[in-house]
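Asker: What follows are several structures.
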Structure 1
Amino acid sequence: MKVILLQDVHGVGEAGAVAEVADGYANNYLVPRKLAMPATPGNLKNLEQHRATIRRKQATEMRNAEAMAERISTITLRLKAKAGEAGRLYGSITNAMIAEALAAEHDLEVDRRAISLPHPIRMLGEHEVAIHLHREVNATLKLVVEPEGEEPKAETPKDEGAEAETPEGEEPKQ
C-alpha cells in the first residue's frame, strides 16, 4: 500500500515522502497513529501543501531543539548516588535518571531514549553526556555524580564507669 508519511518513520522514510509499505503495517500502525495517510489521488494532489506544512513544522522543531541545546550546554547536573570507598557506585546512573533530574531541577523535558550513554556511569566524578534532540541537533550535558550523604548513626554515649545493666530482681555479679 502506498502512503504519504506525515512524520519521520525509522526504516520507512522521512516526512512528506511517498512510501510503499505492507497493508497491515499501514492500516494497523501508521494511519491510526497519524504517522502516515493513504496515498489516494486526492491526497497526492495535496501533497505539496502537506510538504510545506511539514517543512514549517520541522523548522519550528529545529529552532526549539537548538534553543534547548544551548540551555542544556550551560547546565551542570548534579546527581547523588550511593558509592563505595573507591568511588565506585552501587548500581549505575541511567539515562532515565538523567531525564528525570533534568525535568525536576531544570524544567526540561527530554526523552530518555534521546540521552546517549556510551557506557553505564558507575564512578563518581564528572561525565559528559550526549543528548540527541533533533535529527541535526545534539547537545552535551555536564553531569557530576556525587556520593550520597550518609546519615549520622544514632549512637548512645557509653559511660565507662557505669555498671552493665542487669535484669530486674537480680543482683549484679561481682
Structure 2
Amino acid sequence: MRLFFALRPDTDAAARLADVGAKLDLQVPGRRVHPKNHHVTLAFLGEVPDSQLALLERAGRSARARRFTLAFDSLEYWPQSQVVVAAARESPSELLRLAAQLHAATGLPPQRLRAHVTLARKMAQAPVLQAIPTICWDAVSFSLIRSVTSGAESAYTVVHTWPLLDEM
C-alpha cells in the first residue's frame, strides 16, 4: 500500500483552498486536484508492505508537536513537477519539528519541507497566477493516509489520525 503522513485542512481553509483552485485558468492537459485530496505532506513513505503498518502507527503515536497555524500566501507554478500550489512563504517551527520526527522514526532521510497544497497537476506550462488572500489553516492533528491511484484521480483514505498538543 502507498502511504504518507500529512496534515488535512480545517473546514475554513479547505473551503478557501477549493475556491482558489476552482478559479485557476487551466489549459489541457492540466487538471485540478479534487478538494477532498488537499493536504500538506509531512513524510512520503511510498509503497509499504502491510507488515509495516504497526511500525508506522507507532511512529505517528510517538511524534510530539504543538498545534500551529500555516499561512498560505502565494500561488506558484513548479515546472519540474508541473503543478500549481498554494504555498506558505514561512514554515512554522512546529511543522518542521513534526516532519523531522516522522522522517527519523520511519528511517526516511531528512528533507527540507516547504508547506504547500497542490491545487492542479499536469501543467505543461505556467498559467497566469493571481495574487491570493492569505489562507490560514489551524493544524490540530496529522494523519497517516493511504493513496490509491486509479485513472486520473487518486483516492485518499485516512488510516489513523493523531492530535497535535495544546502545550508541550
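What follows draws every value from the coordinates through simple rules; no lab data is involved. Predicted model, so just to flag it, every value in this text is computed and none were measured. Cβ atoms are built from the backbone, for glycine too; each structure is taken alone.
Asker: For the read-out semi-axes √(5λ) of the Cα gyration tensor in Å, a value of 60, 20, 13 was computed from one structure; give its label from 1, 2.
Answerer: 1
Asker: Using mean count of other Cβ atoms within 10 Å over residues 58-65, single out the structure from 1, 2 with the greatest value.
Answerer: Between 1, 2, the highest calculated value is found for 2.
Asker: Additional query: Work out which structure the value 35 belongs to, where relative contact order in percent (Cα under 8 Å, 6 or more apart) was derived from one of 1, 2.
Answerer: Comparing all candidates, it corresponds to 2.
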